[in-house]
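K.L.:
Input: structures, listed below.
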Structure I
């Protein structure tokens, strides 16, 4: 039965080793896909290279479909998965901070670490700035943290909110992905003139 953590007792060392392997593998894939380049990542804001959005949306829908199929086959108990409590205020504030940081710095947290590991100095500076921001928040945002904690709305999911099963939502998101991919291809062709010449 999946997830493994519900069926297999692992030591802290084993859990850390698995986390390290997954992290290195994820970073390697990010770098191989070109997402260790700030130029590639910020191209999405100019609409001439939507690869970042395509990969992220495809990963979300693939995961959604995989979880549904594993659950439908009886191989996974979805109630064993942790669902972050919904907090609209935190999502809005965090999304704005993340978006501005991404647009200005050219990286997100994961890609900055992957890029820093390959020696990119701009990514190293970004990662240091990110860690400094975490420290400032942890040490100086007690009031904000309390306010955000008070805004928690509980564990909300589309099936629980609508009464429509996960299988139908999976099909809806697959259709949205297909439509979005078509739209992003059109955007890339429309703004191709902004693509930097090699």
Structure II
């Protein structure tokens, strides 16, 4: 295996990434990957000949745009000699499924388990009118992205731990992930949240 995906609390992920690189006998190269331009730059770097094992650590792969994540897939599909990838994410559900399928997934214990968010739990039970009133208070892009990320955590947790309404929850996850990607791509905050609410119904 030349690609690993570490999922869990940020502090724990970084520590585990370093331990994993040490276990692989590889030196580390941290690389931020958020936009398509980052993917192109990474491809230029990996075209070079690496004479010793190198682990490229990409933190927050779940925050990369969909375009960047899709472009990065080529790196995983065509592994270069002496290069391995260590990716990290807060949530498995927010990572492109095709990336997940090409990685060995490693879950680390979280020191702050976001699934307990009361707002997110309550939101899923609200009527469409109350949901629209709730999201009307969210104006900031980061706040919106954090809220949708938390909804993803709640729905993903429920999907894994209950056999009820699995299809509905899976469809809901798809809507939430699309909303999160659109928010990261600078989509209008209120428009994206409103479309999300309407799509749930």
Structure III
């Protein structure tokens, strides 16, 4: 599995393109803006996008859903508890970012324990609510894509509708912190980190 990272949109969201180097099958995680750049990267690498996955339904993670879906024909996947955020500018918060936007309709509703096969690699879905009700993290090999659940020495906000501080901390401690120390954690914003580093240094989960 190869990982490509693009910082997209006005809030600097990390969009990840994961692909199998053998089959060139790919998945796009959190296309939060700059659809043209995302599509140019996909085309440059000669990738076949098997799915678009939103780690949660906030606008800065979903704004390019429609354009990427239309261009690639890939289905859109999100956890069931966040699916209705896609069609509501108030719920996905795009209404507060200057323009209320509908960001597509989910083709598949993900749930805890789902295993997604992309070429020769798999992604396992962990339901990690707290930032939103339907927030998920995706485990692949020795990497985990954590959306806005966990950041380098920090955690996601919990003051938006559907957020819960206690739930977020529980998600981190009972789901993410059960992974091995060497797992690299790729967040929705900012630099990557490791589970081991966060276990030792993150002040929110000590």
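K.L.:
If helix-only ellipticity at 222 nm (-39500 (n - 2.57) for each DSSP H run of 4 or more, over all residues; to 500) is computed to be -22000, which of I, II, III is the source?
P.N.:
Label of the originating structure: I.
K.L.:
On mean count of other Cβ atoms within 10 Å over residues 124-131, which of the structures labelled I, II, III is highest?
P.N.:
By mean count of other Cβ atoms within 10 Å over residues 124-131, the leading structure of I, II, III is III.
K.L.:
For the read-out Rg and Dmax of the Cα atoms in Å, a value of 18.1, 60 was computed from one structure; give its label from I, II, III.
P.N.:
II
K.L.:
Shifting gears a bit: Comparing relative contact order in percent (Cα under 8 Å, 6 or more apart) across I, II, III, which is largest?
P.N.:
Going through I, II, III one by one, relative contact order in percent (Cα under 8 Å, 6 or more apart) peaks for structure I.
Rule-based calculations on the coordinates, nothing more; no lab input. The shown structure was predicted, so the numbers you read here are calculated from the model rather than taken from an experiment. Cβ atoms are built from the backbone, for glycine too; each structure is taken alone.
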